[in-house]
Structure P
Amino acid sequence: MGLALSDDLGMLAHPLETVNVKGAGDLAGYVAAVVRREKVEVVVLGLPRNMDGSHGPAAVKTREFGEKLRKKIGGCDLVYWDERMTSVAAQKALHETGRTVKQSRSVIDQVAAQMILQGYMDSQAMRGE
């Protein structure tokens, strides 16, 4: 799972880290600790959708994780954001910088998280929020 943060002005998203989901133990607890440490106000969780917009098993799993996380982050808002094609876009962006697939493997989730967060922030800016 990739994590990203915005800058202090909430204009630009930056990759933070990649968390090994299988080795993280209490993943929601780990992410909640990052939320507290970084003083995050809104958590944007990428929601995987099928290409037709419907929700499949991965979306159900993401929502279950989101509810565990919501209980651990207290008053911090949590929103779901469509993540369709972000991994593909992240891989393409990394390839354009000269990275091979092997070189990109460790950071692709971070870049995808950055793209998800940036998309959310851009939508908020367009709404004037």
Structure Q
Amino acid sequence: MKTVMAQGTFDVLHPGHLHYLEKSAELGDKLTVVIARDSRVKERKNLYFNEEERRKMVGALQVVDEAVLGSDEDIYSTVEKVDPDMITIGYDQDHDLSKVKEMAEKATGHNVQVKKIGFKQDYSSSNIK
């Protein structure tokens, strides 16, 4: 079974989130979505929903097999716990894919693919709010 891990804040769900999660799910057998903890979100003063509300909303989506809260400390321990075969990065996330791959492989002890999911439309929860 191939596990795909997607992650994000998902404060106000929008079509960009759905596209990201649908495309992520297509890449494996199980989609685990990691929801950013309130304590780790820089713009937490602007969050509309708390972490448990966001986890429940994302978890209710048919395309999502599991929605979990991320670590309060670091992403490393979350990746170790989820143990993905692939990590997807959203179109609006600025992460160095090679660094994500290196960190994930160190955390899991096996090869982890990393893929950026593109999207033509630019949605933003902040702009929607």
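Taking 3.7 as the value of distance in nm of label points 7 Å out along Cα→Cβ at positions 64 and 96 derived from one of the structures shown (P, Q), identify that structure. Computing distance in nm of label points 7 Å out along Cα→Cβ at positions 64 and 96 on every structure in P, Q gives 3.7 only for P. When relative contact order in percent (Cα under 8 Å, 6 or more apart) is calculated for each of structures P, Q, structure P gives the greatest result.
Have a look at P, Q and say which one yields -9500 for helix-only ellipticity at 222 nm (-39500 (n - 2.57) for each DSSP H run of 4 or more, over all residues; to 500), as calculated. Structure Q accounts for this read-out. Supply the structure label, taken from P, Q, corresponding to P(r) over Cα pairs in 10 Å bins from 0, in percent, for residues 8-47 alone with the calculated value 22, 58, 18, 2. Answer for the origin of the read-out: P. From which structure (P, Q) was Rg and Dmax of the Cα atoms in Å calculated, if the value obtained is 13.7, 40? The value was obtained from structure Q.
All of the numbers you see were taken from the coordinates with simple rules; none came from a lab. The model shown is predicted, which means the values in this text are computed figures rather than measured ones. Cβ atoms are built from the backbone, for glycine too; each structure is taken alone.
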